[in-house]
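Asks: Please find the structures below.
Read-outs throughout are calculated quantities, based only on the coordinates presented, and are distinct from any laboratory measurement. Just so it is clear, the structure is predicted and the values come from calculations on it, not from any experiment. Cβ atoms are built from the backbone, for glycine too; each structure is taken alone.
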Structure 1
Amino acid sequence: MIRNIATGVQSFTSNAFLVAGDQRVLVDTGANFDAVGEIRTHVDDLDAVVLTHTHPDHVGNLESVKDAFDVQSFGFDTDHPGVDVGIEDEETVALGDDDYLALHTPGHKNDHLCFYSKSAGILFAGDLIFQNGSFGRTDLEEGDRETLIESIDRVGATVDEDLLEMHTGHGPSVTTNPYHDIELAGKAARMY
């Protein structure tokens, strides 16, 4: 089960996905809402927090979640004060009942990761790719358009065309032909 606990929040936040199963994991924590209360409405405990990247809208609730559930956070950059354990490029990470391949995908931010499970047909795309071919902004510190395009291409070459779900850092998840949205993002990032 994957549930966006930030659904309906009317403040500056990212999506925050609770992945239940053998490993109860929160993918990004969002910001500016009661993430702990939302998590507790669905599960009694949490095993870990996994971060796509460390922009404030994705980690604003990080400390309160870590404190409430006594969990560690996992991400690419252990130099960030909120990241306890590093995730290497192409490392396997357990989310819920499935194993996910971690892909280092900079361009939006240097520490950006996407997580892909071939067996489940699911991609957590963070702020790299969004619905309808939108893509992460590159005008912030550490943003770089050419690097972003390379990262989108890497995801497109890694995921299967039978991808079932793409959960994004903002906006709705894509459950109808998400591979097409990845292809569109690669084209759009080259054009605009």
Structure 2
Amino acid sequence: MIHNIARDVEAFTSNAFLVSPGERGDHGADGRTVLVDAGANFDAVSHLDGDIDHLDAVVLTHTHPDHVGNVDSLRGRFGVETWGFDASHEAVDHAIADGDVVRIGTDEYRALHTPGHAVDHLCLYAPDSGVLFAGDLVFAGGGFGRTDLPGSDRATLVESIERVVETVGSDVQVLHTGHGPSVVDDPSGALELALQAARTR
């Protein structure tokens, strides 16, 4: 079960996807309750209390402030550790390297280092279910991550999108993005559209 706890938040925040192995986030032997990105500028703890009583991990697609602002409050409430590409960042407790496999919910996700928007950007893809967490690499409607920020680069972003397109092909079933709506209708087409746009804009 995947639920964006930031869906109705009006403050500036990333999406924050709660992935749980069963109803109401019940802990199961075969799954882990994980928050993909922490969001910022809203009370993430209150959005989780009542739905879950624990978190196994927070996995970060990257460490821009809108994705990590709630990390400290989540650590305080759930005693949870965070995972991301750059373990030297204060918001990241443990590193996820390119190609590592991370268990989120009941699926095994392959981590893809996809810089361009941020040097520490990761996408996470589960081949068995076809679920892709794309962070700020691409968005619905052919959008793609900003490349006017420190550490960002358009050519590198294009290469990262190309890598994701090659990795997931037509097998991707749902695309969860760092901002805006998830894509459940032709997510592979949305990836191709974003790639074309990033190459030409």
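Asks: Looking just at mean count of other Cβ atoms within 10 Å over residues 34-41, which of the labels 1, 2 belongs to the structure with the highest value?
Replies: 2
Asks: Which of 1, 2 yields 89 for volume of the Cα convex hull per residue in Å³, for residues 58-97 alone, as computed?
Replies: That value comes from structure 1.
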